[in-house]
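*Asks:* Following this line, the structures themselves.
Derivation of every value follows stated rules applied to the coordinates shown; laboratory data play no part. Keep in mind the model is a prediction, meaning the values are calculated, not measured. Cβ atoms are built from the backbone, for glycine too; each structure is taken alone.
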Structure 1
Amino acid sequence: MRLNKLLEGIEILETRNALASDVKGVAYHSKRVEEGYIYVAIKGYKTDGHLYIGEALEKGAIAAVVEEFSDLPIHQIRVANSRVALSRLGANLYGHPSKSIRTVGVTATNGKTTTTFILDRMFELAGFKSGVIGSVLNKTGGRIETAELTTPESLDLQDLFSEMLGNGITRASMEVSSSALELYRTNDIDFDIVSFANFSREHIDQHGSFERYWEVKSSLIRNAKGSAIAVLNVDDEKIASLREQTKAKVVTYSINGDDGDILCKGVRLVKGRANYQVIVKKDIDLGEVTIKKGDFNISLGIPGYHSVENAMAATVIALADGIPVNIIIDALNSFKGVERRFEFIFEDDFIIVDDHFANVKNINSTLSTLADMERNKLHIVYAIRGNRGTTVNRENAEALVYWREKLGLNDLVATRSIGAVGWKDEVAPEEEQVFKEVISQTDLRLKVFDTLEEAIGDVLKRVEKDDIVLLAGCQGMDRGARAAFDLIAGIRPEIDREKLYYPLERRISEHMDQL
């Protein structure tokens, strides 16, 4: 591609050593550079890409996008922000593929993954070829791959959309994280529908403040194009305030009140799974689609109160996209969930629930559901959150303490998850300390183990008939299910091993199925 074509829409401050004309590709990592590539030097959290311009030059780079000039003999294009430039370079390189796909961007503190998976189910049942981009997997129509980031880097994101388009995908559901928004990864994604389902404290240490987290998170709605549709949960006052701050057409919904255009009423749990009624208060004209006034009943196939919130977000998005009500009903009833989202992974004489237990809102939803379930004792194995700062770990500990009496919880087992996480998720001493300090102010008996195997093994030695074991935690508990199954297989040889390990066979992180 001609360099001037690749640079369209990028504000260039100045250039140096101008020689390059044709470019064969783009890379933001020096090790991915090939002959004829343009290298984008990004200042990251751990290192500065400008330090690797020399390596990129040695590997064949013919140009570099920089924020600061180097003395090296390579064509350099200086910009104010390399990440912004990378986003546009990727879109130009791949021909802006998201413009040819009906694209849904889902943001929330909790539930992004489940919401996108439900949408994928709805779209597929409606006869569309559907793609997914998120924290668990990326589904592009030709393959499924495990995800490294909730929202991929902008160049990789354009590559995924290009692959989707080539595979005939017409609908795409995408998780949009606050990190991706702050790092400009989604700048050049053409969203047709955007959704904001809930908002609570998370990533505070990363963004610097709660206010900055909100500013970044809400930008998905505030920056939506005029022809887009914004789906907002108005139970949250801050989210409700976005009605007047976007050019998009707005559809609102409420689960706990009457303020939304679409309401959720009469929620009741049957064996942990919710039944409820969806009420559309009036006809909602969205241009190409009109959501008709009426009501219909939902029986969810997945457990938990929090599943109602995720299902309602997906329902309103689907209605706004013109998906028939009967398809929505069937999809929600047949959908069996996402790995580690209040997932029942073992149901025998006792139950094991696996949940990512990310933050206070998620914890409250999970524990309120468990409080309503019939059981003997509840055992919690909690993976302390690593590299998330003291604020999140303090608040998570306080949430556990809040629920201890309602759950009849006397003991709590925690783990540092050593050996089960990479450096990005290692528990810092101050994170462990603040967690312990909160628990120590109660009568809860706390045990902290180095590894998942030790922590889970401690609980399995004490589990009794009709007990529930909760494997709770984000990255630290990702390998908890396998650890639990290995331990159960060792102490209960009579259990069918194929049936025991079956939940792992469905996990994209454990077993890569090719489409």
Structure 2
Amino acid sequence: MSKVTRRGFMGGAAALGGTAVLGLGPPAKAQELGPVRILPGDPRYDDLAVRRTNLRFSPRPEYFHVVGSTGQVARAVEEAVRAGKRVTVRSGGHCYENFVGDGAQVVIDLCEMSDVSFDERRGAFAIEAGATLMQVYRKLYLGWGVTIPGGQCGGVAAGGHIAGGGYGQHSRRLGSVVDYLHAVEVVVVDRSGRARAVVATRDPADPHHDLWWAHTGGGGGNFGVVTRYWMRDPKAEGEDPRTLLPKPPPALLVCHPAWSWGDLTRESFTTLLRNHGEWHERNSDPGSPYAGLWSALIVQSRTQGADPGGMILPTMMDASVPGAERLLSEYFAALTRGVSARAYIPAVERLPWYHAVRTQALGGDLESGKFKAKSAQLRRRFTDRQLDVAYDHLSVAAPASSSGVLLLASYGGQVNTVAPGATAVADRDSVLKAVFLGTWTEGEGAPGIAWVRRFYREMYAGTGGVPVPGEATGGAYINYPDIDLADPAWNTSGVPWSTLYYGDNYPRLQRVKARWDPRGVFRHALSVRPGR
């Protein structure tokens, strides 16, 4: 598989905090990191330039500003704005497009703002924007035995992931990660150019509530610099942090079935994908016994040589569900029914939850590479015509040093119990997320980009080359941004990119943009445009 497609603990902190211990007095306050301004010529500059997932892009600003606190962020932003510099921000470096580097003169890097803790005053867990999902999962779980339904890639940082309406292997059971957003801290810039930090909360009476709402799926880099999130289950009561976020299952059943292109005919390929889509149509209700199952069907384009490649189905099942092993076996049986291609189905492993998440689903930095990505939210399976299109594109060997990928990730369940306007995540009806990737290892990748563009356009030929929201599709996913959706050469549907990503929520996002970023400081190729 292409690299693109692979996948401190607080328990004893109180022992030395507060009053003097053995007459030594309170511990000295640690020196705050930063701000550190790193210019070309500094050896650290090139290290920061390559700190990204999509190696297709390399930001080369006048300087990187590595920050260690919200106050430093505010000062760095205001300094750049008053100097007339174009500012962008980076947390984990996982943007699929060139939003960080495109025209940036100053890149504010949040990688050292990575603390995860429990905020007793707010009664919620505080997660700084530079914390990676693996850091978040580890700290929440080892410290308090809780988690959030975030994504599968461990190197992704909270900063952009949560703001875009992140999802992951527990979303079918627990919902979107933004359904647990209690408050958010954002450095914004007013009309005069002054930068300040604002905390916006879930409370509808909060005068900043609209800014909170915009960060429940409105995408990163739109309204200001997110420095911290607070997470808490809105249904939780009391003050015990161990009860304020959901607990993960104690163990997961893990299995990775696979099929080889050497065995996949057109009939077996289309039957397998049809079965997969129809199964998700039937089994994605919130109360389904399969709400605890997540899988990602990864189809890699045929390769040349002795090993033609094929498809793999990483699957995880909540082991605490009654009859979990039987349900998992029936899932595999339903997918392979009528499929003549031989399936390799290894033995199912039962793994402790954190070990499974750390070793099976989250790839750390392994998801990096050169790629062009596109997305779609599926409310229904692909049509038979689309299945034939997929076979035509994926069954043919890709150009040299290139490959193509179609990924179908389980979705729906508890996600779809929330009204579309309650958060900025407008699509609350889908059962699958589709990702289309063109990847390459050498050069600028023109063949790989052309391949994924043609594939996507032909898949959605009936709706102008893009997944227009309707009965079968729910648009696209802003955390997988694709600037082609704003290009009339590739989007001939007459439906603007903003509707594809945000549906009916876009006008409200525009009003939030006009209020909180009146100077248009925070912008990129797909940023929210201010409303009148």
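*Asks:* Given structures 1, 2, which gives the highest value for mean count of other Cβ atoms within 10 Å over residues 92-99?
*Replies:* 2
*Asks:* Quick one: P(r) over Cα pairs in 10 Å bins from 0, in percent, for residues 316-435 alone came out at 9, 26, 39, 23, 2 when computed from one of 1, 2, so which one is it?
*Replies:* 2
*Asks:* Comparing structures 1, 2 by mean count of other Cβ atoms within 10 Å over residues 100-107, which one has the largest value?
*Replies:* Comparing 1, 2, the top value of mean count of other Cβ atoms within 10 Å over residues 100-107 belongs to 1.
*Asks:* Match the computed value 3.5 of distance in nm of label points 7 Å out along Cα→Cβ at positions 148 and 500 to one of the structures 1, 2, and report its label.
*Replies:* Comparing all candidates, it corresponds to 1.
*Asks:* Let me ask something else. Using the calculated result -10000 for helix-only ellipticity at 222 nm (-39500 (n - 2.57) for each DSSP H run of 4 or more, over all residues; to 500), pick out the matching structure from 1, 2.
*Replies:* Going label by label, the one that fits is 1.
*Asks:* Follow-up. 1, 2: which one has Rg/Rh (Cα atoms, Kirkwood Rh), for residues 124-267 alone, as calculated, at 0.98?
*Replies:* 1
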